[in-house]
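What follows is a group of structures, each given as structure tokens.
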Structure P
Amino acid sequence: MILDAAVALFRTHGFHGAGIDEIGAAAGISGPGVYRHFPNKHSLLVAMSERVVDRLLVHNERVFAEETNPTDALARLVRTHASFAYGSAELISVYVQEERNLPEPDRKRIGEKQSAYITGWVRLLEEISPKAPEDQLRAVVLAVSGMINSVTMSKRMDESSREVVEQMAMAALLAGARAAAQ
């Protein structure tokens, strides 16, 4: 409840524009009551960022455990990423826009988790296109995940566009892998 309130306020006012008293009021408690759950405002941002990356990593693990065909696994990763992003658009928006405000040790740790998430996608693309250089495949994956995230961050987008975005993302991943292999 507190995190949800903070997400909404961080998205609307930015990390520095949202105060603890506002967050508490939006969560139905006093501002100082927030400190019973989180030591400071930065810890709210850290918890939000970890929520994003940890959920995406769980999706990766599930897909890798259940899919054996790399193209099918990649398509499922696209669907799960898009589903999460569309279902958590405010959270994704805050994660992307406020990452710079994470304390350095947390930014590094969360960045390592994010890199592990992206590496899973890269490994699948390497199976699909073994001649493509890893750094180029990583660029393809980052571009596609960024595309999915940026579409969901638009306040004018809704769930009806998700299927088209998923199809575009899959096409871009496969085209990028082919281009990288040439």
Structure Q
Amino acid sequence: MKVAIYARVSKVDQNPENQIVELRDYVKRNPDYKLYKVYEDKISGAKDTRPALDRLMQDARKRLFNHVIFWKVDRLGRSALHTYQIVEEWKKLGITFTITTLGVDTSNPTGKFIFGVMAQYAELEREQIVERTNLSMKRIKKSIKEKGYYITKDGKKITSLGRPKGKKDSKKRRLSGYYQRWDNNKS
């Protein structure tokens, strides 16, 4: 059975190597598996479009492998809808998958059911993160409105939210490149 490995971390400065090592070991322990390729992303799971996941899906459509192994449900995605779309497409292509930390293998009905529950949990976890972030932002805005400032954990005093004005923001933008691209696309 040709196997693809998918690993994902949320940020560029994080390393998916821990996942990859575990997943490669999992493949080595199963004599029926032959590793096809490792796909790794360094991007939020909330994004529907991720470079390595997109390549994985393209290769799946070409039927270059027939089984995908990943570490946790939330590594595949934080949205239950997007995760289900991926899984449904794999199902139509005859591709099964294994979530190693849960021992879930969708080649059987129990594994399919457990996966459905875990996908819902991953979405709940994502929504709770957003809720906590919004609550913090509300508290910071209130402090700025009442006192005129907010003191961060590292002692910085901020007086407004949003991206600080950068050096490039102070000078007028050149539009010549834009006009040239627009003119080339027109013809």
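Only the coordinates and a few stated rules stand behind these numbers; no lab work does. Not measured: the values here are computed from a predicted model. Cβ atoms are built from the backbone, for glycine too; each structure is taken alone.
Points to keep in mind about this one:
- Origin of the value 17, where relative contact order in percent (Cα under 8 Å, 6 or more apart) was derived from one of P, Q: Q
- With distance in nm of label points 7 Å out along Cα→Cβ at positions 29 and 149 derived as 2.8, matching label from P, Q: P
- Entry that produces 40, 26, 16 once semi-axes √(5λ) of the Cα gyration tensor in Å is calculated, selected from P, Q: Q
- Origin of the value -16000, where helix-only ellipticity at 222 nm (-39500 (n - 2.57) for each DSSP H run of 4 or more, over all residues; to 500) was derived from one of P, Q: Q
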